[in-house]
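As C-alpha cells, here come the structures.
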Structure 1
Amino acid sequence: MIDFTWFEIWHHEGRRARHGASTQEPDYTHWHGTYELAKHWYGKYIPELREVIELGKKNNARKQAVELEAMLEEVLNDPNHRWSMGKEDPAVKAEKLRRQKEFDKRYKK
C-alpha cells in the first residue's frame, strides 16, 4: 500500500500542484495540490513508513529499518516539518496564537 500512497502523492497531488503553479492558478495549486499532498504525506505515508520500519526491525532487515528511521527523523526535524511533531519554534507558535486570537476577535459571531 505504501507504494500506491507514494504514487498518489507524486503523480496525483504533486502533479496538480506543479501544473497549478505552472499555469499560475493559486487556488488549484493549494487546495487541489499541496493541501491534498500534505494530507496524504502526514496522514497516510508517514504512518505507513513507520509501519515498514517497525516490521523491518522485527524481521531480518533491522539495519535497513534503522537507517530508514534515521532518514525519516532527519526529514521530520527539518524546519519545514517540525510543526507536525510539536517542535515548532516557540516564537513562531506564539505569533500564530496571537494572530488566531486577533482573527477570532475580529470575526466573532
Structure 2
Amino acid sequence: MICRIWHGRTPRSKADAYAHFLASRAIPDYQSVPGNLSVQVLRRDDADATHFLTVTHWESEDAIRAFAGNDVLKAKYYPEDADFLLDFEPYVQHYVVTASSGRA
C-alpha cells in the first residue's frame, strides 16, 4: 500500500470554503479511482494561513497513475484551487505503508 500526501495553504479567511470544496469535489474524485483505499483531509489553522494535508492510500502506483497521470509524484490540482491556494507545491510525497492498525 502507498500513502500519498499533498500539502496546501490557504488564507484563514478562505479555509472553511476550501474545506467544503475538498469534501464535495476532491474527495469524490479520489474515491472514484479504482485502487483508492482511503482519503483523509487534515487541517491546521495558523495565525494567517491554514494548512491542509490530503492523505490518501492506494493499492499500487498504477492506481495512483490512473488518478494523477504518468508522473505519480507530481501534484494534481483542480481549476478551483486557484481561488483558494497561496502557492502550488509541484510535488507530493509517497510512503510505503509497512504497518497499520486499521484504526482511525
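A short reminder: the numbers here are calculations on the coordinates, not readings from a lab. It should be emphasised that the depicted structure is a prediction, and the values quoted were computed from it without experimental measurement. Cβ atoms are built from the backbone, for glycine too; each structure is taken alone.
For relative contact order in percent (Cα under 8 Å, 6 or more apart), the highest value in the series 1, 2 is held by structure 2. Computing helix-only ellipticity at 222 nm (-39500 (n - 2.57) for each DSSP H run of 4 or more, over all residues; to 500) across structures 1, 2 gives -19000 for structure 1. Taking 13, 28, 33, 19, 6, 1 as the value of P(r) over Cα pairs in 10 Å bins from 0, in percent derived from one of the structures shown (1, 2), identify that structure. This value belongs to structure 1.
In terms of distance in nm of label points 7 Å out along Cα→Cβ at positions 5 and 29, the structure with the greatest value among 1, 2 is 1.
With mean count of other Cβ atoms within 10 Å over residues 45-52 computed over the structures 1, 2, the top value is the one for 1, the highest of the group. A value of -0.95, -0.99 for log10 I(q)/I(0) by the Debye sum over Cα atoms at q = 0.34, 0.35 Å⁻¹, for residues 13-52 alone, calculated from one of 1, 2, originates in structure 1.
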